[in-house]
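Enquirer: Next up, some structures in structure tokens.
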Structure P
Amino acid sequence: MAKQSIILIGGGDHALCVTELLRKTSAYEFVGYTDVKKSQLDLTYLGNDQDFLSQKLKTFKNTLFAMGIGSDIKLRALLFEKYQSIGCRFITFIHPSAQISQTAQIEEGSLIFPGVAVGPFVKLAKNVLLHDQTVVEHHSEIGAHSYLSPQTVIAGRCRLGQQTFCGIHTSVIENIQIAGQTCLGAGAVVVKDITEKGLTWVGVPAKALVKQNV
């Protein structure tokens with residue numbers, strides 16, 4: 001059986017993790033990657049995204065794309081939307097060791113790493129990443145382009161807005177609503193709703209960092 005060709009968007013550290021993830025199966029082969037400059041990734045460099053889309057994209061018919069940009073959430077969202085808007089299709093990948101409920105809904109471009117658990121009636125929007133050993137419990141919803149670092153735990157009936165970043169070991173108790181573009185620092189424990197977009201929350205219990213005038 002012919003392998004599915006993959007182009008990786010991004011060539012940094014997270015792209016290396018995505019490469020290793022997709023190499024766990026023999027179903028895919030990497031054509032190369034795009035980035036602002038050549039990196040140490042052991043794949044063919046295809047140029048920056050602007051040049052690739054304007055000059056090279058048409059030569060890669062039937063190729064799928066994988067999002068290799070991690071914690072830069074705005075860029076992650078921007079490039080995904082840009083590629084998808086012109087008809088590019090993204091791979092959705094679930095590692096064989098992940099435990100995914102049959103009633104969970106997972107949209108295009110989401111990547112699920114080893115040891116992840118996704119409960120009943122969970123909804124993962126497009127381009128969501130669940131890193132190693134993350135848990136998303138029943139009826140929770142994760143907004144588009146969100147990035148959940150290793151061992152994040154989201155309890156039942158939570159809703160995370162678009163472009164939410166969860167640092168390693170983040171925990172969110174049940175029935176919590178989190179506004180989009182929120183950054184939760186490593187080890188944060190969220191025990192109340194977050195209604196304002198774009199803030200960083202840290203600590204136990206999590207509190208918003210106050211922006212200071214310089």
Structure Q
Amino acid sequence: MHRRWLPGAWCSPENLDCATYYAYFGKFLLSQNYAIMPGIEATRQSAWLFSAFGRDGALFVRPTGCHKLFVGRCATKDSFASALAPSRYDPTTLVVIAAPRPIAREWRLIVSGDRVIGASQYAVEGARGIAPGSPGEVREFAEAMLAEVRWRPDPIFMLDICESDGRLWLVELNSFSCSWLYQSDLAEVVAEASELAAQAWAKRLS
């Protein structure tokens with residue numbers, strides 16, 4: 001029997017699209033120099049994109065959508081068209097083209113409302129490097145950003161934060177229901193998610 005569960009998942013694709021949340025978090029983004037355009041247009045305008053955003057002969061490319069039609073990566077002039085190839089099946093598919101940036105460490109923070117409720121490191125120098133928690137300055141950066149940006153994509157969501165060129169940046173937002181928790185405090189995260197789900201269900205019944 002089909003039932004209308006609430007919440008089925010915390011994942012609002014329209015809010016978790018780069019084309020939406022970049023407007024709110026722009027000043028904090030790792031990709032400060034970027035363009036958003038259809039993938040087929042990016043392929044057609046590759047010469048201009050490399051002249052505008054290229055660094056050491058490469059560009060960073062990713063789909064704007066949270067469904068991640070392809071994995072974000074750095075592409076050279078020779079591999080650029082193949083990197084964007086999955087977007088050609090739908091000419092309206094938008095992509096982000098940005099200047100590549102070096103990344104030292106990366107962390108995932110779980111946010112509920114205005115609070116960081118969990119954190120885990122997940123990468124070091126581009127390789128998987130999972131460890132529980134995050135340095136205090138990472139949490140402080142996230143909290144300051146959340147205090148300035150009042151918009152939220154969902155009641156609970158993920159902030160991916162990195163260290164690059166000696167400072168902290170926002171890599172991307174991710175959905176709570178479609179993302180790894182890595183080594184975050186599972187008990188605290190489950191307790192918070194359960195409470196939010198109970199509140200949503202009670203609100204529906206009221």
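Every read-out reported here was derived from the displayed coordinates using simple, explicitly stated rules and does not represent laboratory data. None of these values were measured; they are calculated from a predicted model. Cβ atoms are built from the backbone, for glycine too; each structure is taken alone.
Enquirer: Taking relative contact order in percent (Cα under 8 Å, 6 or more apart) from the coordinates of each of P, Q, which one would give 11?
Expert: Structure P accounts for this read-out.
Enquirer: Okay, moving on. Just checking, which of P, Q has the largest value of FRET efficiency 1/(1 + (r/R0)^6) of positions 18 and 162 (r between Cβ atoms, R0 = 25 Å, to 0.05)?
Expert: Q
Enquirer: Once distance in nm of label points 7 Å out along Cα→Cβ at positions 82 and 170 is calculated for all of P, Q, which comes out largest?
Expert: Between P, Q, the highest calculated value is found for Q.
Enquirer: Among the shown structures P, Q, from which was the value 27, 18, 11 of semi-axes √(5λ) of the Cα gyration tensor in Å, for residues 50-129 alone calculated?
Expert: Matching structure: Q.
Enquirer: One of P, Q was used to compute FRET efficiency 1/(1 + (r/R0)^6) of positions 74 and 122 (r between Cβ atoms, R0 = 25 Å, to 0.05), and the result was 0.50. Which label is that?
Expert: Matching structure: P.
Enquirer: A value of 0.55 was derived for FRET efficiency 1/(1 + (r/R0)^6) of positions 26 and 194 (r between Cβ atoms, R0 = 35 Å, to 0.05); which structure in P, Q was it taken from?
Expert: Answer by label: Q.
Enquirer: Of structures P, Q, which gives -8500 when helix-only ellipticity at 222 nm (-39500 (n - 2.57) for each DSSP H run of 4 or more, over all residues; to 500) is computed from the coordinates?
Expert: Value -8500 for helix-only ellipticity at 222 nm (-39500 (n - 2.57) for each DSSP H run of 4 or more, over all residues; to 500) corresponds to Q out of P, Q.
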